[in-house]
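Colleague: Listed below are the structures to be examined.
We did not get these values from a lab; they are worked out from the coordinates using the rules stated. Please read all numbers here as calculations on a predicted model, not as lab measurements. Cβ atoms are built from the backbone, for glycine too; each structure is taken alone.
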Structure I
């Protein structure tokens with residue numbers, strides 16, 4: 001058996017004047033989990049795209065099981081037993097889960113098998129995943145799409161597996177199940193490369209860690225011989241303070257109030273059931289819950305993107321329930337929404353950074369006398385956001401789809417913050433960001449909080465939520481389990497509430513989140 005399942009030697013890949021990878025060497029042993037770390041734009045995904053056949057390297061050599069190979073397409077990579085789960089999903093929205101998997105079958109059969117649904121369900125169950133093989137992809141939550149991508153790669157028996165930010169959309173429980181599967185695969189001889197920005201996951205799952213910085217190889221270290229601080233310094237090149245600030249602000253009246261809200265999902269099922277809470281000015285209210293418990297539908301309903309069945313949404317005494325985003329803006333309400341699906345809903349992938357900046361207020365950039373868009377303001381905003389958030393891009397005119405996942409997220413967050421909101425609804429704003437960029441986003445949110453902005457923060461990292469948020473509202477199957485003060489609770493308590501084991505609402509018979517000091521009148 002060869003010493004290394006994968007060996008990349010002096011790989012170089014350029015895009016015009018941009019050097020994405022410069023003489024990078026990487027080695028993965030059989031039965032090993034290697035974590036690939038680096039800031040956004042450091043070349044991690046590009047390097048793995050070279051290995052998976054999406055990009056052809058400009059220089060260097062690739063060895064698989066000790067034999068030099070030339071990989072010029074994903075199909076050749078697949079034949080070599082290499083499978084990659086991409087950060088941005090490679091799925092057909094109008095097809096079912098089973099059909100998306102079976103379309104990759106090269107058996108020569110013209111028609112799809114009638115028993116494919118049971119076959120896929122049984123395979124997923126065997127691995128410990130829960131998936132509805134008949135469900136159409138466009139009706140799936142982001143976490144369900146991620147699970148489908150992982151199952152698709154495993155289904156075709158890849159021995160070398162690349163996972164690009166696999167846990168970015170998974171809950172703590174789903175991540176734990178995935179890691180159990182990865183450990184089992186490792187013991188069976190699989191070689192696994194996992195790209196992740198979550199240092200706690202690196203320490204938990206990997207055997208070794210390779211660090212890239214600005215397209216260059218920095219070092220490979222044994223996981224058991226390092227720690228979070230050392231890895232951060234290798235990634236960034238300097239020391240980083242890993243403490244999240246939680247500024248104390250003066251108690252303010254409720255800014256946004258949700259009363260008895262009921263919302264349905266895309267399939268007509270109740271996603272949010274009779275939910276009541278409020279957000280104060282200068283407060284960050286976290287929302288915790290297992291994936292699919294209604295976070296997505298709640299955010300979309302507040303932002304005016306999803307119709308509500310019943311209930312009230314009141315902003316400073318004025319009802320906004322049922323209003324479109326445009327109508328909400330016309331009422332003078334400055335609300336920003338950062339959705340979990342940054343490319344599917346938040347941004348237009350084919351447009352430049354400048355044009356994506358203009359999407360927020362394009363009607364203000366033109367007039368009835370001059371229907372042409374004035375791009376000067378959008379370009380200026382793009383330049384500011386690029387500078388403030390250290391976005392790695394050749395120019396303001398670069399299409400968003402050509403940016404790394406983390407830089408795409410920075411564009412979205414930067415645009416929404418630049419709009420000057422007094423309410424921010426954000427779902428997973430640091431998803432896909434490196435640790436340096438994540439802390440930059442936390443600082444931005446805290447600055448907004450100090451300026452009196454009310455923030456609804458949906459997140460999956462409970463450690464971060466406990467440090468960043470003032471209060472945390474826990475949902476379970478669309479119902480509220482309670483609102484807790486971050487200073488007086490633990491991850492274990494949140495976990496019990498997320499699974500429905502603990503229900504603070506039922507204990508006191510009251511609806512948490514509606515305070516006696518609320519001075520908001522009925523609309």
Structure II
């Protein structure tokens with residue numbers, strides 16, 4: 001049986017409130033009463049309480065005066081101010097003094113019970129409601145997986161799973177996280193099959209969702225055509241769940257419209273982000289503007305993503321859009337460049353179109369793999385969300401967005417791909433020329449278990465560079481990552497539980513594209 005919650009009620013007319021006290025005791029609370037603030041201060045030095053009801057108009061030391069001293073003694077004690085006055089200034093002063101709630105006399109027993117339950121039992125009641133609602137949602141999602149699913153259905157499922165992920169962060173003791181993880185894995189298993197069956201059609205514009213190549217044309221240029229100075233902000237590797245925890249910080253400054261799109265495969269920066277800027281698939285970039293596709297270089301952010309501004313300019317030219325002045329672009333890789341962006345934000349605010357690329361989230365995910373300190377800080381997705389929010393809240397980027405809001409800019413925020421925690425390894429066989437990524441590979445005659453990966457033997461049909469004869473691509477499904485047979489167990493353990501991208505999962509492929517209109 002739960003221990004009774006202890007209420008300290010301080011009121012110089014407490015004898016008149018005896019029926020209220022008895023009512024609270026009948027509801028399972030232990031109530032101690034006092035008639036003055038001085039005795040309350042002395043009692044708090046030796047006894048703990050769960051909540052305090054404090055009359056504002058006490059004989060001797062009044063409630064507002066006593067409040068500061070009471071909070072010094074017991075900073076975490078919830079205090080409800082009870083007052084006869086309805087003056088707004090008094091209420092504001094009480095709220096500013098960090099009371100947790102207030103009631104105006106005369107009070108009835110139900111009012112007092114409600115405010116006590118709201119403060120004392122909020123977590124327990126919320127937990128019960130959340131458990132009930134998630135159980136219902138779990139059953140609904142499971143039922144949906146049994147029937148036909150379209151691309152919009154998968155967006156709906158991913159949004160629900162991501163929102164539950166964030167919701168359950170505040171209730172770690174409910175024991176629902178493992179159930180949610182298992183359901184996400186089941187969903188990703190079905191999603192992998194869905195992508196294998198439908199992705200090829202989407203590339204040929206058959207009943208498909210918005211893809212990476214559609215971002216500028218569908219979500220950015222309409223604002224430019226409407227005469228708005230528009231900023232495209234791409235936060236590399238930002239997942240939907242991470243965006244969900246950032247969004248509340250921006251509501252004060254922007255009206256927010258959230259849409260969704262699918263990243264192309266592989267869900268990796270050199271392919272997906274170039275596709276956004278070019279409005280073309282990778283094979284089309286290589287064929288039409290080969291000088292901007294360094295196909296034989298090592299696949300990293302420094303080589304294959306050197307020409308993002310040029311790709312954007314080519315897309316505008318192809319669409320016969322001439323901007324004066326032309327688009328501005330910045331890539332932010334470190335603190336110095338982030339501070340420089342803040343100093344120069346007016347330069348990006350006062351042109352028709354600017355594009356900003358920020359790599360912090362991706363860098364953080366990669367750093368976690370090689371740093372025990374960061375892995376200790378970010379042991380799981382919940383910690384990754386929390387760390388991302390903390391960074392954003394104190395970042396130069398957040399300051400820059402507030403400046404852009406004040407300037408009247410429209411901002412389109414998205415990501416080029418997400419990431420997933422790699423928790424299961426699968427063996428892959430390839431020669432020395434095979435690429436090194438963990439969630440996707442290309443090379444000659446690569447072999448892998450088809451249940452763990454999507455295998456592409458005809459790259460051109462999937463709008464991918466062929467890279468020579470007999471080249472094929474493989475994309476990991478669910479939370480698998482590729483490990484060579486040589487030193488298999490060493491690398492299996494080395495890369496386990498690292499955030500990875502390039503493959504097929506809800507987290508990597510279904511991404512927010514968010515329009516921020518200044519308030």
Structure III
């Protein structure tokens with residue numbers, strides 16, 4: 001699955017582990033050089049607009065917008081333009097729990113069931129032993145992206161309580177605490193812990209205890225907290241080789257995993273607080289988080305495998321509490337990415353160099369990596385690497401391969417329509433999955449129509465493929481991932497069950513733990 005709220009954890013790590021040219025000494029980029037990189041990447045990655053912030057030695061030394069906030073309005077991006085930061089929100093949720101730790105209302109290793117008695121995982125051991133710390137570091141045993149269909153794509157009617165309840169049906173792929181696998185849903189559980197302990201909505205706690213004290217005045221914990229601000233981006237996506245404005249993700253159910261909107265000026269205040277060990281204010285005379293809590297947030301909790309060392313000589317990676325942690329040229333790098341529908345962000349810190357980098361964009365692309373690492377190259381004495389060109393070449397190659405696979409499958413499907421004509425009546429009916437609910441397979445104009453009752457965007461025509469397998473291209477072109485529906489038949493030669501599978505492996509949603517059984521068997 002494409003982890004929409006994370007741009008998949010892979011992006012946070014992969015940029016450092018691809019082999020680069022041999023490094024020689026360099027100097028940090030000048031402001032005009034950063035301008036040049038940004039303008040180049042706007043065109044290269046077809047990003048309508050972006051904003052970049054650089055922190056050095058306790059000050060915001062660069063803060064600038066490029067391009068437009070929307071291709072509809074053509075309004076210019078500036079340093080106050082609001083973007084969805086998506087999974088960069090996770091660090092705020094972890095910090096909010098850190099505040100409750102500092103307030104002595106919780107401990108990191110308290111059991112989740114102490115605060116949410118109804119909390120259940122499929123694995124009894126995980127239910128019994130899951131701690132607040134476990135919620136934040138992606139070591140639950142669940143596969144990456146499993147269960148995200150309860151909030152992705154937008155407009156599902158699951159509530160946070162529904163999601164918490166349905167965790168009991170999600171079978172683990174790994175043993176508890178044995179492996180890193182990125183998870184969004186447990187951050188929603190973490191948000192619920194905050195709400196129950198503080199007696200405040202997660203959104204209110206974030207705004208009152210973090211955003212307002214830090215002076216992040218334009219930022220909001222949810223889109224609805226800033227929706228009337230005219231200086232806010234529209235999300236964009238490449239559809240049929242054209243950049244289009246697409247529908248914004250507006251659900252609040254997953255705010256604790258990816259709901260915050262912010263700008264580079266406000267985000268600089270957040271990073272400065274962390275790099276100053278929880279202190280903030282003009283004279284650093286105020287304390288948001290204790291030094292011990294900041295240390296805990298930025299300490300490794302679970303190991304992540306890395307590839308070749310590359311130019312940054314990276315040998316180790318881990319996840320802390322809301323942050324990825326890596327070694328880069330002998331320094332500790334703290335980094336996270338975030339992807340929401342039509343926008344991507346990256347936040348990176350090298351505390352020992354007193355360096356922070358913020359990149360916010362309003363399109364789904366790898367421009368965030370190219371810019372972040374071009375800026376880092378200067379400070380880490382890495383020279384002669386054009387991050388924009390190498391990142392784009394890698395991305396373009398991957399996209400061409402994926403497009404070829406998708407097109408070949410679709411061409412095979414359309415050719416099969418000439419020779420494969422199944423009796424569609426044998427597949428029609430209502431099918432039920434224990435956590436995802438009902439899907440109706442109906443007949444429209446002699447074709448099967450797929451409609452998920454709890455996820456209105458998962459709808460489309462089923463095209464015969466082969467045997468008892470059909471192909472869906474979702475009705476809404478903004479929804480990612482062509483999908484196969486695999487039916488099984490019972491004794492009456494009628495379809496009894498079906499499962500879902502991505503037409504191209506690794507592209508689309510995570511359909512693990514789904515088994516739809518027919519409810520109206522004859």
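Colleague: I, II, III: which one has Rg and Dmax of the Cα atoms in Å, as calculated, at 28.6, 93?
Modeller: Matching structure: II.
Colleague: I've got another one for you. Rg and Dmax of the Cα atoms in Å, for residues 456-503 alone computed as 11.7, 39: which structure among I, II, III?
Modeller: On the way: I: 9.7, 25; II: 13.6, 36; III: 11.7, 39.
Traced to structure III.
Colleague: Say we calculate distance in nm of label points 7 Å out along Cα→Cβ at positions 80 and 440 for every structure; which of I, II, III gives the highest result? Walk me through the intermediate numbers first.
Modeller: Values: I: 3.4; II: 5.7; III: 4.9.
Between I, II, III, the highest calculated value is found for II.
Colleague: Kindly point out which one of I, II, III the value 21.6, 54 was derived from, the read-out being Rg and Dmax of the Cα atoms in Å, for residues 192-287 alone.
Modeller: Only one of I, II, III returns 21.6, 54 for Rg and Dmax of the Cα atoms in Å, for residues 192-287 alone, namely I.
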